[in-house]
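Scrolling down, you'll hit the structures one after another.
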Structure 1
C-alpha cells in the first residue's frame with residue numbers, strides 16, 4: 001500500500017517498528033560515540049607496533065598512513081557493471097551529457113554575462129558541453145582541450161568565465177532532475193514526493 005508524504009508522520013511508529021529502529025536519537029549517537037572512543041583507544045595502544053602508521057617530525061602532515069589494500073568489489077556491483085556494459089557498450093559520459101542536453105534543453109539556461117554574443121549557438125553549445133564535461137568529473141578544461149583538436153583551452157576558459165555561474169548550474173540541475181522524475185515509473189519508485197536526490 002502506497003502512502004503520501006503527508007501521512008508519514010501519522011505512521012511513523014509503524015515505519016520505525018518495521019525497520020527495527022528506535023526513535024530515540026540519543027541511542028544511536030551514544031553507540032557511535034562509544035565505538036569511536038574504543039577505536040581511538042585501540043589506535044593509541046597499538047600505534048607503536050603499527051607498521052601502517054608512521055609519525056614524522058617534519059613536513060605538513062606529521063601522521064603518515066600506508067595505503068591499505070582495496071576491499072574486494074562486491075559481486076553485485078560487478079554484475080551490474082557487466083550488464084550496463086552489455087546494454088550500452090562504448091557509451092561515453094560526454095555522449096550521455098549531450099543526449100541529456102538534447103532531451104531537456106538545459107543548455108538554454110546558460111546565458112552570457114557579456115554585453116553581446118558573437119558565437120553561433122551551435123558552436124557555443126558544443127563548447128559549453130565540453131566545459132561542463134571537464135568541470136563535472138573534475139577532468140579539467142586543459143585535458144578536455146588536449147583531446148579536442150577543434151577547440152583550445154583559452155576558448156573553453158572563455159565559455160567557463162562568461163556562461164557558467166552557480167545560478168545557471170542550479171537551474172540546469174533542477175531541469176535535469178525534473179525531467180528524470182517525470183519519466184520514472186511511480187509503480188517502481190513511488191510518488192515523486194518520497195524521492196531522495198543526490199548530487
Structure 2
C-alpha cells in the first residue's frame with residue numbers, strides 16, 4: 001500500500017466484525033489519496049446488503065479516474081505514512097529535534113516524543129535519550145550562565161526579558177535555606193527551573 005501512488009477507493013462497513021474499522025482507518029493512513037466511504041450500521045456483508053449503493057460509488061470513482069479527476073499520492077507529499085517512514089529511517093534526526101524542542105518546552109517535547117514512540121515513528125529509547133540530553137544541556141546552560149556571567153548577566157536585555165532580578169534573588173535565598181532539596185523540587189514546579197538554576201550558578 002505504501003508503494004501504490006495511483007487513485008484508490010476504500011469502502012467499509014463500520015460494524016464489520018471480521019475486518020475492524022481500525023483496519024480501514026489504518027489503510028486510509030497508508031493511502032492518503034484514497035477516497036474513503038464508510039457505511040454506518042453495515043458489517044462484512046455490506047456488498048450484498050447495499051449492492052446498489054456500493055456499485056454506484058464504485059462507478060463514480062471509476063469515472064473520476066478515467067477523467068483524471070481522482071487524486072494520486074503525488075497530491076499528498078506530506079502525509080502520515082510518509083512522515084512515519086521518514087522518522088523510522090532517521091531516528092537520530094528525530095531524537096535531535098526532540099532535544100532541541102526541549103529548549104522551548106520540556107514537557108511538550110517529552111509528550112511529543114511519547115506520542116511519536118507510540119506510533120512507531122521513533123523507538124522509545126531514542127525518544128527518551130533525545131529528550132534527556134536536550135533537558136540536560138538546556139538546564140546546564142542556564143546554570144553556567146549564572147556561574148560564569150554572574151549577576152551582571154541579569155542586566156543584559158535578552159536575559160532580563162526572561163529572568164527578573166527579584167526572582168533570582170528570592171531563589172538564591174531559598175537555595176541558601178533549603179539547599180539541594182529546592183533544586184530537586186524545581187523539576188516538578190513549572191516556571192521555577194530557570195531562576196533557580198541561574199541562582200544556583202551565581203551562588
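-0.80, -0.88, -1.11 is what came out when log10 I(q)/I(0) by the Debye sum over Cα atoms at q = 0.20, 0.22, 0.27 Å⁻¹, for residues 98-169 alone was calculated for one structure; which of 1, 2 is it? The value was obtained from structure 2.
When Cα extents along the principal axes in Å, for residues 10-49 alone is calculated, the result is 27, 15, 13; to which of the structures 1, 2 does this value belong? Among 1, 2, the structure yielding 27, 15, 13 for Cα extents along the principal axes in Å, for residues 10-49 alone is 2. With volume of the Cα convex hull per residue in Å³ derived from the coordinates and found to be 180, which of 1, 2 does the value describe? Source structure for this number: 2.
If distance in nm of label points 7 Å out along Cα→Cβ at positions 58 and 74 is calculated from each of 1, 2, which structure is the one that comes out at 4.6? Structure 1 accounts for this read-out. Between structures 1, 2, where is relative contact order in percent (Cα under 8 Å, 6 or more apart) highest? Once relative contact order in percent (Cα under 8 Å, 6 or more apart) is worked out for each structure, 1 has the highest. Here distance in nm of label points 7 Å out along Cα→Cβ at positions 114 and 178 was derived from just one of the structures 1, 2, and that gives 2.9; the source is 1.
Only the coordinates and a few stated rules stand behind these numbers; no lab work does. Treat the numbers as computed from the prediction; the structure is a model and nothing was measured. Cβ atoms are built from the backbone, for glycine too; each structure is taken alone.
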